[in-house]
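Every read-out reported here was derived from the displayed coordinates using simple, explicitly stated rules and does not represent laboratory data. None of these values were measured; they are calculated from a predicted model. Cβ atoms are built from the backbone, for glycine too; each structure is taken alone.
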Structure 1
Amino acid sequence: MLPFLFLFSLSVVQVGSIANDQLALGHAARSAARAISLGDVTDQSANQIATNAVNNTITLNNVRIDIELGDKFAQVALSYTRKINIPIIGRLINEVTLHSSATMPRESQVTS
């Protein structure tokens, strides 16, 4: 009985950790979309700005960043693959891929 209780406890901790990563990914997507939606961001600089925003927001490694920069909107889609570190279950479900995206309206450049 005790080994099953221990395995269940590890599973609960792992699910909580994955949920935390999903929330962090959503926050990073919103931050990156907001950063590239400002003013006169060009297509060339949008990727670097989004990468910097994601890296400054979260500590996850190997996050894939996809950007779509239109005239009226800026969209950032993030994906992150996380390994499952639970004995037995980790062999059945080796990894989970998390996705998050955010879209922000582009702000027009103010000219004086």
Structure 2
Amino acid sequence: MTVSVQEMRKRHLKPEDEALVSARAAELLIHNLQEMDMASLRKLMGLTQVGLAQKLNVSQANISGTENRSDVMISQISKFIEAGGGRLELVATLPNHAPVKLALHKSAGS
């Protein structure tokens, strides 16, 4: 008989241990992501600087500047990724806590 991982966790872990296991699993997933700079990301999306500039209605020099800047605004990164058909998600990792996905847009109730 095959038993799923979820079933094994339910049978053998206390609820407080389950939270720690989930947090560690999420942390491992995040730390195993490929890291790349803005130019590599643009190339991964199959775009040239000129092509991305056209999608964003900016100059190629603007794209080059963004790619070479050491401190880029989150809004710029988000637009850059959205132009390639993606979506930016920002995750904070904190000691002794599960990773937290940050809201990039203020919700109506905030």
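Figures for the structure shown
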quantity: Label whose coordinates, when Rg and Dmax of the Cα atoms in Å is calculated, return 18.3, 73 (choices 1, 2); calculated: 1
quantity: Read-out distance in nm of label points 7 Å out along Cα→Cβ at positions 66 and 82, computed value 1.1, structure in 1, 2; calculated: 2
quantity: Structure with the greatest value (metric FRET efficiency 1/(1 + (r/R0)^6) of positions 2 and 74 (r between Cβ atoms, R0 = 41 Å, to 0.05), set 1, 2); calculated: 2
quantity: Which of 1, 2 leads on relative contact order in percent (Cα under 8 Å, 6 or more apart), largest value; calculated: 1
